[in-house]
1. -10000 is what came out when helix-only ellipticity at 222 nm (-39500 (n - 2.57) for each DSSP H run of 4 or more, over all residues; to 500) was calculated for one structure; which of I, II is it?
2. One of I, II was used to compute Rg and Dmax of the Cα atoms in Å, for residues 76-251 alone, and the result was 16.9, 55. Which label is that?
3. From which structure (I, II) was FRET efficiency 1/(1 + (r/R0)^6) of positions 188 and 236 (r between Cβ atoms, R0 = 25 Å, to 0.05) calculated, if the value obtained is 0.30?
Structure I
Amino acid sequence: MTSKERVVRALRKESQDRVPVYMWFHPETASILSRELEIPPSSLDFVMGNDVRQTWVANNQAMEGTVHERDGESHTDAWGIAWTRMQGFNQIGCFPFASADSDTFAAYSYPYHHIDQLMEPMGKLAGNSEGYFLGCDVSPCAFEMYWRLRGMEQSFVDMADSPALFAAQIKKAADFALRLSEEALARFPLDWLWTGDDVASQSGLLFNPDTWRAIVKPELKRIFAVAKKRNIPVAYHCCGSLHPIMEDLIEIGMDVLNPVQPNCPEMDPATLKKEFGRFITFMGGVDTQGLLPSGTVAEVRRYTRRLIDTMTSDGGGYILAASHTIPPETPIANIFAMYAEAGISREEILDRASEVRNSGKTAKMEG
């Protein structure tokens, strides 16, 4: 099976030759693996057997796609948000409208004039992904984009004290995500549209689900509809405990849920599969807080095997992934153990690494 065939069959709840894989690595983890395998980081997806090829065209490009070599280095993105690398990740150092009055924030315009530039990484990837399942990330789509501009504290103040401003600015964020979705689907042969909007913590939703339903849900529905009109699946990313709104997300068209953090309340993968597995595909569920960095090889193998068996009990409906980026303190043996249970042996990984070293093959694997 090609990677694309493997993922398509999983989405259809049909059996595959092995479970599809889409894994994310912390930048330092990627460096460790690249050194271990003696390959450039751009080849890691290919060597490790990722079945999905995807990149960002929205603000997550600024967070994850711009790579700084050292902590303390920074950049300002097209939205006016300042990012600084801290502990290996780009983190927001300045929320441009945290102290702005309501009128100033209301007048903010999204960077529509940067759309061609934002699409460039997707264009490079799309031309180099034959045989793979191709996705485009247009997140963050609504509330998460709002607070990146306004700051979390002021966002909640707006929600309570300026509901009209809050609703209007959520709509503006969604308008831009919708435009990016339309452009990406028109320009590239996408296999899914990847959306996202972190509205949950590890203990529950960040705000009342009724507020989410009244203000955020209709905007996500508009974005999802762009893909639905083209019969393209919608993947949705939200960390934390989002169980209270899962039925709503399914109602408006979510086909794939990521990352399924198993240590959060009401997010046990087996329970979610039983409750919602007939409606959606799950992607994630391998714990990156305790199991992968601290478990034994045997524990990682047992958990991963049980997870795959449970989540594919209907023949498919699952893509193996971790519950977050795999942290650098994770033993390499545990990473190989997880992959082995997916049907990707260490020997297979080493053979692909050798292929890369012998052929100089890097361009194909970018993304």
Structure II
Amino acid sequence: MQSTPSGSSHPMKSTPDENQSEDAALPVTPALTWLQEFVPRRFLSNGHLQTIAGNFLPREFNLPPAESLYVEVDAATRSQVLCHCHWQPEEVRSRRLTVVLVHGLEGSSSSQYVIGNAGRAWAAGCNIVRMNMRNCGGNDHLSPTLYHSGLSGDVGAVVEHVVAQHGLSAVAIIGYSMGGNLVLKLAGERGLGIPQLKAVVGVSPAMDLAASAAAMHLPPNRVYEWRFLLALLKRFRHKASLFPQIYSLDRLSGVRSLWDFDERVTAYYSGFESAADYYYRAASSRVVEGIAVPTLVLHSLDDPFIRMLPETRAALLANPNVTLVETEHGGHCAFLAPAEGYDGYWAEKTLLGFLLETCDIQNEAL
């Protein structure tokens, strides 16, 4: 595993690939107490196998019933998102770390990685906010707009709402894949503009959208592309049935890839000139230098379709507030390790260790 804490390199085991910059080997820094080497689970050293297993392996979760929270994220369109919250007792709530979790493309607040992180952080004494992006989680009716990778302001609106509602002193946000791009983009745009925001985590973040969309269209990844595309087409048809005065199914003509969908639908209805313009303006890689709070980025070098460009890696390394951890294996959002002493969900264990140490929150009930 190659990890790059605090803008420098801490190699445990490094295997460069075509996406890895040649000058990534910088002075070694001390090991981090919350960071252990990632070793893939037996028979899962392939990125595709990790990705598939991470999505479909059954899991057991232990969370109390959720409280539903609707947050207006866009006053102009009256767009709302639905969050599912798990609050610690009121007498300690404001002092506990609140973790806001953001899912990936066509995921929801019920995605298994969202629930997995929620259960872990809840057991550690944190408040939990599981956020649905616009239209996700069966809530297309809550917004006349589409959702896309540039709506980082929605995450900020949720953070500011729960802070005001509960007088929270410390918030951390975690995003997976598309959600990782959103939370990193928010961090880069806002800097220190949200005083209660103490830490940010992006897992397999889609920071370079154009490169990742191109990788998704490669023959080995077409099965992933079609899975996402079919879900997006189904959602758009439903959206058009709810808001026929806004959306036309004619826009779906000729859509055969995610790039086609973003060109014909996302860009057209979301104020971008083209898919290329959308990918550029929505990419968190453009604002990495603005990240001013402690931030962890977990990226696997064998992720089938997320690509991190050399200039993005260099920008992350150059920012002293960012800890970049790259592993040889792990697939997309999976990072399944042997279940020895814990359940083997290495990314979840690692990021929680980072948050608890970084935020230094005293969970007095533990």
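1. II
2. The value was obtained from structure II.
3. Of the options listed, only II reproduces it.
Readers should treat all values here as calculations from the given coordinates under stated rules, not as data from a laboratory. In this text, all values refer to a predicted model and were calculated from it rather than measured experimentally. Cβ atoms are built from the backbone, for glycine too; each structure is taken alone.
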